[in-house]
1. Tell me which structure, out of I, II, gives -23000 once helix-only ellipticity at 222 nm (-39500 (n - 2.57) for each DSSP H run of 4 or more, over all residues; to 500) is calculated.
2. Just checking, which of I, II has the largest value of relative contact order in percent (Cα under 8 Å, 6 or more apart)?
3. Have a look at I, II and say which one yields 7.3 for distance in nm of label points 7 Å out along Cα→Cβ at positions 90 and 418, as calculated.
4. A value of 14, 36, 29, 14, 6, 1 was derived for P(r) over Cα pairs in 10 Å bins from 0, in percent, for residues 130-225 alone; which structure in I, II was it taken from?
5. Starting from the value -0.50, -1.00, -1.40: which structure in I, II was log10 I(q)/I(0) by the Debye sum over Cα atoms at q = 0.07, 0.10, 0.12 Å⁻¹ calculated from?
Structure I
Amino acid sequence: MKEKVKKSPINMLIFSSSPNDSEQVSSHLKNMGIPIRHLVISDSEQLKDATNLKQWQQALFIDELDNLPIKQALKQLKNQPIAVPSVLLTNDYSEEKRFEMLALGLKDCIPATSLDLLAMIVKRDQKLVESLQSLEQANKIVYETNKRNELLLDSSKDAIAYIHEGMHIYTNPSYIKRFGYEEDEIIVMTIMDIVADDEKDNIRALLKRQAQEGTEVSQLIKGKTSSGEEFEADFIISSAIYDDEECVQLLVRDVGDQQELMQKLKEMSQIDQVTGALNRPALMDQLNETVEVARKDDLNSILYFLEIDNFTSYRNQFGIADCDTLLKDVSHWLHDKCESTSIIGRISDSSFAILVRDTDRAPTELPKQLIQEIEKHLFEISGQTLKVTLSIGGVPCTGHDLEPGKVLLHATTVAHNLQEKGGNNYQIFNPSIDSLLTEDERKIFEEFTNARDESKMTLFFQPMMSLKGSSSKQYMCYFRYQLSDGSWGLGEQIFPIFEKVGMDADIDKVTLKHALKVLVKDKESGNDNKLFLALSPNTLLREGLEDWLEKLVSASGIESGNLVMTIKGHMAQTYYKKVLELRQALKKTGIPLCLSGVEIDNTELVKSIAPEYVAMAPNFIDTLKEHGTDKVQAIVRASAETEAKTIISNLEDASTLAQIWPLGVDFVMGNYVSKPIPKLNYDFADSDF
């Protein structure tokens, strides 16, 4: 049984000069099962501030205020995006009074004692508000969809036109180029003008067939260019609406000998070139199809995620090239051990997935077999024999309503948890929150969900102080939410919990959009601050991450250099190739990259990725105090060689600063500089540095 969706509280303004009266009304509504979040208004200034603060959904007047007439209040409420239904509770009720108030623009006027009636009116009004909100959202979606469609049409390599009553009403650049006309020429031409003379009857018949059937129709027809050259093409006609006008879409595709080549290119694009297995996008396509069919036909299908244990150590010891050979050998071994109907794909640098469709085998049978047999197999790497072990997480594709992406995510989480316990094991996972979390973890997660439902999530910012006189004002961003005791912070181990329930990427999305809003407001105020924002593993693995980041930053209007994407050092090692791809993409868009939590022995990682910033792990200071500068100079030098700015965190006292200063570090941060603060208002000029 699905859990009942909890309704968000109604944002309500209560106009009253009496706190007792307003509290009595709000308490009664809550007791009647109406969730409200109210604000008492007693003058026009308070109303002005309130309407600038958020969108309100209901207004209640408890009699008329002496200093804020109802007419004036209604006028001020008109600046809200959606009309705010208003009700008057009056001690001087009459039919004449009600008529007068309705004429003024109120939704209703009732006696002050009719609180049960008020509850019914509020419920009625909120149905209208919800409908208006849905309509507004739908209009936004339609507008954005139309804009995206126009961009897609204009950039499409296919020749596309829209035809109304035989005339061209839109042609994209590819269409104009294919037929060799200028835009102002072809827009006044008919569809008959762009086909060969002996094909006019065929195009008329095709248009008539489409009008009768109402579906997409196609036929090979000879087109004719402006120079009179004829060419054979597939004319595809379908119903469409362009600029609110019913019409047909015409898609013209040349027929050539490229079909076989295109098929081969498509097949090659689905293969991981190192291992010969499917690549991640192709595997996800297969997973989407498998989940849909399995649920429709009630078939037993299961996804296994396989992580090679100690792969980071192998790569550090033998290098990337030799480890690619190991990955290829592991892939071939998996193909030999699995049934021919199984689908095998490479998911990341060190992991594979196996998709088993419509199987009668027990879910534990295959992973148990693989765990036992791979221990007996000797792989060769760089002239040495090597025993490899696996950590395998399995998730059934049926028995739940998880999206395919979340199925893979949960399988990944299970495998990673097994690795943390030593690896060389397998586990089948039943996807539900109850089985995902322990009792203590559930309590922590519920505390977060309560804060989320009440929109009590924010970012805190910890300033970084320059040790080289840089004018750059930059902050590290930290996600926070309101805890049950009213303070802002994080539940213990909340980020691993987010990963378990598949929310880490969603949290990244929320924090990124919030950070961009902060930077936009900051820019409007004439400031020039930089924000460092961390990415989680599942955001890093998101398809089209680079394009998504570029679009968000571009749409916000901020300078791309003011947002610094931060990736933890251990993540960069695990997803090394993905981080390199992201690094190159961010360079093109001008978004800086920071490696954080960098250990003192990560010199090669820093040199190979060459980020703009390197933030040392918290134990850097402990190492410096215990072993002196010689132990830490290598990583500082490696950062300098790549022209990366260095950042030391967890600075707690002046004596530590004195030890750090000679190293040539660029920035420091920690409680000695400032604790994380809720606004970008740290006074860099007033510091003691």
Structure II
Amino acid sequence: MSSTISGLTFLMLALYGLAAVAALVFYRHPKLANVIPNIITIVAAFTGTTASIIHLLSDANRIYLGNLITSVPYLSFELSMDRLSAFFILVLSILTLAVSIYSIGYLTHYYQRRNVGLFNFLVNLFILAMAGVLLSENMIAFLLSWELMSLLSYFLVIYEAEEAGNQRAGLIYLIMTHLAGAFLFIAMGLIYKSCGSLALSSTLAGAPVWVKNLLFCCFLIAFGTKAGIIPLHIWLPYAHPAAPSNVSAYMSGIMLKIAIYGFIRFVFGMLGAEFQWWGTALLIIGLFTTILGAAYTLVEHNIKRLLAYCSIENIGIILIGLGVACLAFSTGQLLISALALTATLFHLLNHTVVKGLLFMGAGAVLHTTHTKDMENLGGLLKRMPITGVFMLMGSLAISAIPPFNGFVSEWLTLQALFVYIANATSGIKVLLIMTLAALAMAGSFAAASFVKFFGISFLGLPRSENAAKAKEVPQTMLWGMGLLAGLSLLLGILPLVMVRLLDQVVVGVTGATLSSSLRGSSFMMYYPVTVMKNSLTPSTVLIIGIILVITVWLIVRILSWHGKEREYGTWDCGFNGLNARMQYSATGFSKPLRIIFRALYRPNREFEVEPGVSVYFPKSVHYDTTTEPVFEKYLYLPISGALTGFARKFRMIVQTGSIHRYLIYILVTILLLLLYFRCFS
């Protein structure tokens, strides 16, 4: 079995490499550079899916895949796959399979405009780098794969560099990803100094407490920046709209999750999730990330920025699950930790599936209407019915509406919070109750956001000529979206299948099994919770809901029994008929909440009137509202300004143009290095 798994894994990596080479070979022929590499990538993804499922179903925990030892000290590459990395390879492979099918149709609009061969070369190396992070056995391979992943994703973000704002988006992303890399490099140095090993399987049980706490902070900043936690999220709303839509699907769907993988690998595996304040910190950061991400989602009308903020919200939900798992693990409550980690990993998979679907749907809209602004869309459901149905399914799933997959994982997260409330100290109980309230509020914001997204974009009348001329996208794009849409429904109807697979992963991290403790079936699956001899099950909630709906309907019917039904035409303000300007706009939909939460949004208004025949009949009115970028304005711009000012002053002191001073710098540097090696070697 081990040889089969290792053989399939090596085949997967080889096929991704072959797809990258094929893209360069056919770079002069756009169609061949599109179709052939994507077909090879589809085969590679299917191979990876097979290898990871076989591994998760087998008895083997860690399978060593091989190593490459060089003559350079410490520079060696070791690869292995345990159940945790097998699960993430499964997530990567599922998304890659769907996006590669979709890309065959999506990339046709780049023919004669951009080099499709270069694009597919970068994409396949990007996938290969992500797989390298997941399969790395030592810190050198992990760090190199991580940096390669970051660099390749930067080139993919600025692929359409001629578009306004894309180069600035790439620069912001590059700065933030190098910040993450710097803290990761510091952490690796501390680990080697503490245990004398570069293996990821090393433990730091004997390390001083301050070292462990410092390592946790380094990992929180490094992986938190890549995952997009607030306030380190600044790059997401810029990078996702700038990148091609299939790249956005990869970045949001799996690259953010690789940061979560790194956090679980190092904080649980290496540091042992030892201290309660770690879990508390994760819970607090997750709470604010969830609330603010959902709040900013609601006021966006650029569909890709909306999805970027939605990704931030869901990373917050994942962090909440991780926080509960860390808290429970640190206090020895392993079953609760297993429940929270299962909810976390399940939500991670669900978000990958749904967000991949939504970004591909956004790409389909952009492909046919050439706009990302909801204010210029409308009426797309009649013109793109299949895409519309898939986007509706994605909107329901991301809003946690049963029977889609988003409901199951969020329900398990709520279950973990409820269970831990009964076992936590009073201070943590208050925080957990606040987290429950935050999740409820974020859920309502998310539902409202996607009512706006689907209603404004796909219903009503077209608001622009491009929307009126929209047509259904190519079949391969529909197949890619359909695969993820079907999977989101399947995971919601049959969640126990995935939970049993996850159980193998969770046992390896927490040492506790969960699947035997779950009750119910389908999306009614639940963990039994009893508080003061009271319990509640999903079936009870469903029955109560049905009874309430029927009761309200009966009361309305009884009260209107003697009433007369009258039908009238819709009031059209005296005009001959309704037109697109009379519809709700995306700005209008979110205006009430923008007013209520003005302290958070700090809205700015632009109001321009072009005079007409009289003041009552202007020729045109332009009204636009923008949200103040609070974190950028009050955190990042002051830091950037201070660093720039310091650099200018320091340059005037150091870079004097004197060759004698430069020689002194070199001499002092050599003396300091000699002193260091004399004292510490």
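1. Only structure II yields this read-out.
2. That would be structure II.
3. Clearly, the read-out refers to I.
4. The read-out was computed on structure I.
5. Matching structure: II.
Laboratory data are not the source of any read-out in this text; all were calculated from the coordinates shown. Everything numeric in this text was worked out from a predicted model, so none of it was measured. Cβ atoms are built from the backbone, for glycine too; each structure is taken alone.
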